[in-house]
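These are the structures in question, set out in turn.
What follows is calculated from the coordinates using simple rules that are stated; it is not laboratory data. Every value quoted in this text rests on a predicted model; they were computed, and no experiment measured them. Cβ atoms are built from the backbone, for glycine too; each structure is taken alone.
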Structure 1
Amino acid sequence: MRKRLAIFVNTLLLLCITLSFGQENTVANLLENGDFEGEFIELEGADPRMVAASWTPWHVPADDTSPSFANHSPNYDEERDRIRLDEAGKAQKYFTLFATHQGGIYQEVDSLTSGSTYRFSVYAYVWSSSFEDTEFSEDPGDVVLRVGIDPNGGTDGASDDIIWSTAATFFYDAYRQYAVIATAESSSITVFVESTVGEPRANNYIYLDDAVLE
């Protein structure tokens, strides 16, 4: 009887330690709808323009001297059917066709601690191709992707205040995680995802999933 009681007590202690360790190492995601599983909202602009709740689209417009294909406003849509991390879930998709773009999405985050360090990450999948095989980027448009944090909470994607990750190239046709770390300079920060298409191609698609701020 004593042996059985000792085994039970040891098992219970091990379970408590395991649960405690798991709780201590679980970091809360400070983003709203970081997994993109929430509602997609139809916004004004070029159709389609469906953006995940709590996120905002942005782009750098072309200037008066730019060619007609340069820096278009991307289309935005919900992705359920093809490329995503969770087979039963959703991802944010945005794209331009036969045109370049510089932009993506951002989210403002409040009630933070000035002087604290935060890490923003997202998984992104890029398909850029002159052809229609959706599984392979053939003759891609020199797409560059990076993520950023404005430590002052600004919403201008072209601001010099933004701290960007190293720009990534040669990363097509697979989800990869992109991350950046910055120290907040106020109680609000803004996280950005930016893709830049260097050359116009028939298809320039960006898929985003599982964004985390911690």
Structure 2
Amino acid sequence: MNVRQEELLFKLTEAYLTTADPVSSGLLAHKAGFSISSATIRNELVQLEEEGFLYQPHTSAGRIPTLKGIERYIAQVREAALLSEGEQVRLEAIFKHDGLRGLAKEAAAYCKAAAVVARNGNDFYYTGFSNLFSAPECSNAQLVRAVSRSIDALEDALPQFIESGQSSSPKLYLGKHNPLGADCAVMFIGDGKHAKTLVGIISMVRTNYKKNMAVLKSISQYL
């Protein structure tokens, strides 16, 4: 992948994660700041599609990133995913007043997702499922049922997420690597080596990964 293709994939993925709509070459040409023609962009997108980073849901539609494309995007934003100083001060105040449960509620609201806190393998707290199911994708009843089944399986699947707690950065589970299935995205971080406490974000696959990672990074200091 050349530099221009990398930038196109980044811009296209960011646009899709924000709007939920397929992204056209014309949109990238006119709104994403590229000084090349939409025809040139289209040719680059075709190559990215052939390499498995994008796909076109309909012949006349724009393109959306595949899981491979999303993972490439996440690798690009991982280091830059940080909360502002003001946001970090707010989290500190919430923790002092409401503890980890308060942080989980704040994370769920901030990320427009669900959040979970797990302690010692047998103490669980969940919040924010109304945020999760307010996503545009949830107009699809079949998807809602699939994600609901995934959530029902969360407690049983939690041991498979324990490795997340041994990492100093958020661990992402997508697609076939997600114990909850391919219809949602899961991100966990823990307290380090012993992984006695985990905090996670459960979202649709189309989510603001940069924001989710930033929140979990900041919360990790309170575990």
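If helix-only ellipticity at 222 nm (-39500 (n - 2.57) for each DSSP H run of 4 or more, over all residues; to 500) computes to -4000, which of 1, 2 did it come from? Source structure: 1. Source structure of the calculated read-out (distance in nm of label points 7 Å out along Cα→Cβ at positions 116 and 172, 1.9) within 1, 2: 2. Looking at structures 1, 2, which one was relative contact order in percent (Cα under 8 Å, 6 or more apart) calculated from, given that it came out as 26? Of the structures listed, the value fits 1. Here semi-axes √(5λ) of the Cα gyration tensor in Å was derived from just one of the structures 1, 2, and that gives 33, 19, 16; the source is 2.
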